[in-house]
Structure 1
């Protein structure tokens, strides 16, 4: 028999849920040389699009400024997001690293500007952007290196590494991952990228569970007045799964009876047959008596179609549980801190 206090506690938790923030596996880390004669107390990265909800905590960013922080602001008119790193001034002759996790799945951010500033003068820094596309059938990952800035740039040492696990943002740096450790991409050194120009290469034999880190050195072909005259290292990371999402799963949030429901959307404009899916309830405190894991198959999904799915009959008692929907053993989404109270299931709105 469940005690009265425990029942009250579970009911309260169903209406007051604390969820973890959504995050992404797409990571960027850069190391601009602080060559300017005056100390600099700001470094800013400008991204195309709205990333105002980007996480800025110490576990999601690399900020070399002491006693500082990271802020994010969105300019709706320009459709640009500025990520500002700030703190105590950094002196001349240092090579600090700045890192962030700006992008959502399949949305590989264009960097339109980077610059040092001491709150008055600004010094532009060269940058490139990386976009990824993965085909799980051929196991080929295509990487596109893009110059999204308004100045011609040159790239060298373009390479890649493939891992079977996610790499922490702080390890994507010159000490842990020096350029010479990367496998060559085949793109020649000193390749000129004019404004809006891009160049691509392919990585073979990439499993859908792999993680890929790419590197490029970049500098201005003709530095603008007051601009940066040295090179910058750019590290980016993405998971093959997220680079090749054919499906976008979504778990229905809120309170439901007996089943977890969800929607699977086709996003690559193709038809698919015999698409498998799983709905699992794991972790947390408690027990799931029935419906802990559901396996199903969708006979066919048309381009752009949304298909509703649901779990098997669920009975249990627990808090802080993870509800995960996985499609085609590749694309997954998790709602954390779910609550199960008999046949009643509460799924939080936040999912990652």
Structure 2
């Protein structure tokens, strides 16, 4: 799964099942907006305040769980693994307590499903495939159960749609797993589009996923409209910048794509613990320079990547290094390195 596919799992939370006040709803929306803008320190302060005010409510720990997941995805780094597990376990415990004290509803089941989906995505990104498979399939079962109880529950369509769409890619990574649940790419897109239109909180996650999918599936007019909508609201969001770069790449606008990846490089140079993301953005930028015929500039970026990665003994960095070396050789065939 790519960066955005994993990111979107952390943007799926329905708060309808808690019958919350307008004040609390505004607080949760504010936290989500702050996370999408990559303002993590501010978001975590808001989450801690929310949890302090409502210590028995699972919404605070859940926001903390996917907030840590989002930060890790942005940095391509495990920033707080113990904090992630603590908030994950606390969320599940509080959901169970809530159901014991009140009732099990479609939305408490949905929240449990999304909590497990967030954990599965976190495990998959860290190549912990056993945990990703086990908990991910549990999440699918929970969300299918939620929709059986309430067919109008469109929030569940986000992860179910993502599963349907990404099943082929999951088969490549997890070849030993029997993916017995039905579904197809087309059904996955329909589910995600339904979630983008009809769910309140999950709508943003669905739109981010669709932005990436529309580029992959060459649905460029839909992608253009959606990019304009999201970019207007979150102009500095690095998640949207990654998808914007991909959109320009897939439409052959390599100069525009190179500028977007350059923006990401500039941003990551100032952020602690973001070395892998910086290298990824530089690698994408080098490819766009090459595709646009700017061989000398591409070679310069490649050499900077290799110098930065030289003493970094890390599997992910080695992947980037290997791809960069391959690109540099290709540039050399043009006599420009």
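Among candidates 1, 2, the computation of distance in nm of label points 7 Å out along Cα→Cβ at positions 46 and 166 that gave 3.1 used structure 1.
Identify the structure, out of 1, 2, from whose coordinates FRET efficiency 1/(1 + (r/R0)^6) of positions 230 and 310 (r between Cβ atoms, R0 = 30 Å, to 0.05) was calculated to give 0.00. Structure 1 accounts for this read-out.
Taking mean count of other Cβ atoms within 10 Å over residues 86-93 as the criterion, the largest value within structures 1, 2 is that of 2. If Rg and Dmax of the Cα atoms in Å is calculated from each of 1, 2, which structure is the one that comes out at 23.1, 76? Structure 1 accounts for this read-out. For mean count of other Cβ atoms within 10 Å over residues 62-69, which structure out of 1, 2 has the highest calculated value? The structure with the largest value is 2. Among candidates 1, 2, the computation of helix-only ellipticity at 222 nm (-39500 (n - 2.57) for each DSSP H run of 4 or more, over all residues; to 500) that gave -1000 used structure 1.
Throughout, read-outs are computed from the coordinates displayed, never taken from laboratory work. Not measured: the values here are computed from a predicted model. Cβ atoms are built from the backbone, for glycine too; each structure is taken alone.
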